[in-house]
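Have a look at these structures, which come just after this line.
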Structure I
Amino acid sequence: MASGQEYRNAMLYHHNAARANHGAGELTWDDACEQNARIAAETCNFAHYVPENAGQGQNLFTVSGDFFNATAGVTESWYKSEFPAMNGHYGEESLDSDTFHAVGHLTQVLWKATTGVGCYSLDCGANMKVNGATSRLNKYTVCNYSPQGNIGTLYKENVGPPISSTNLGLWS
């Protein structure tokens with residue numbers, strides 16, 4: 001469904017727009033991350049899979065429909081939907097389990113020590129599985145990050161507060 005240089009450039013653009021609002025450096029495309037994201041995505045199983053010792057983090061996204069802008073949509077979802085839950089947690093050394101589950105996609109996108117990303121998007125059709133059951137959520141995107149983020153007590157130094165909390169922009 002989505003590959004090639006245009007997809008890579010757009011995915012980088014949207015990730016880096018979010019990161020810029022938090023003082024994080026730009027990501028570059030990582031072919032090893034893309035390869036592992038593709039392996040995970042092609043299972044059409046909404047479950048995390050990263051090869052042991054790959055040192056990569058991973059975000060998953062699935063949605064239903066005939067048209068979906070994967071590059072803007074997934075990043076916007078991970079960023080904007082979790083942005084409010086992160087308020088009050090910037091500057092904390094670590095996050096409790098409930099907070100992590102509410103903001104883990106966002107913090108992986110923003111993680112300052114992460115320098116590379118590779119993603120893969122496809123249409124699983126009727127083959128998509130969520131929690132072991134067939135799902136109508138047919139569009140599936142997996143992004144892997146290197147080095148992985150969301151590490152224990154390193155949140156304070158890796159997830160900076162937003163420069164703007166109101167001007168989050170339009171993602172298309």
Structure II
Amino acid sequence: METTYPVYWPQFYTATIYQWKQLLLKEAYKNIIIESLQYLVSDKRIVLNGFVIMSNHLHLIWQASNVFTPSEVQASFMKYTSRQLIRLIKVDSPDMLTEFKVNRGDRDHQIWKRDPLGFELFTHEVFIQKLDYMHYNPVRASLCNYPEEYYYSSAKFYEEGIDDFGMLTHFAG
């Protein structure tokens with residue numbers, strides 16, 4: 001019997017807000033992330049197995065489709081969310097925009113820290129370890145007592161089977 005392997009393995013991905021600023025405190029900012037992930041899922045660019053959105057960073061477990069490479073998906077996600085977050089800052093808190101000002105040739109503002117962390121999850125054990133790590137972020141930050149209580153996370157999906165955002169695929173392992 002021949003073993004088949006995916007073109008791209010699920011990937012643990014961490015993106016951090018520039019200078020660890022607390023940009024993602026308000027729901028409107030978190031919802032930009034959610035809407036972007038929903039689009040990537042509905043456009044069949046990714047399979048999303050898990051996520052958590054914290055005030056200054058996010059963790060994802062996602063898998064690029066066979067049509068898009070992981071780096072293409074990452075670049076698209078980072079670019080789109082940056083633009084949308086800047087647009088919201090201009091309306092919601094224009095004074096905050098100076099906190100993200102950079103003098104670079106290719107941009108005036110920087111939302112995400114350069115070089116996000118991303119690595120493939122080759123084993124079931126590592127997948128579960130990263131999923132648990134991700135889901136316990138809000139507990140460690142004293143935002144909730146149990147992972148499934150935190151709304152901007154996939155923990156409730158794994159614990160109770162509820163996908164509030166309609167974008168998750170359960171990792172069967």
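Please treat every number below as a calculation from the coordinates, not as lab data. The structure presented is a predicted model; accordingly, all values stated were derived computationally and were not measured. Cβ atoms are built from the backbone, for glycine too; each structure is taken alone.
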For structures I, II, which has the highest computed value of Kirkwood radius over Cα pairs in Å? II
Distance in nm of label points 7 Å out along Cα→Cβ at positions 49 and 161: greatest across I, II for structure I
Ranking I, II by mean count of other Cβ atoms within 10 Å over residues 57-64, the structure that comes out highest: II
Re distance in nm of label points 7 Å out along Cα→Cβ at positions 17 and 137: value 1.2 computed from one entry in I, II; matching entry is structure II
Quick check on the output: 37 is relative contact order in percent (Cα under 8 Å, 6 or more apart), derived from one of I, II. Which one produced it? I
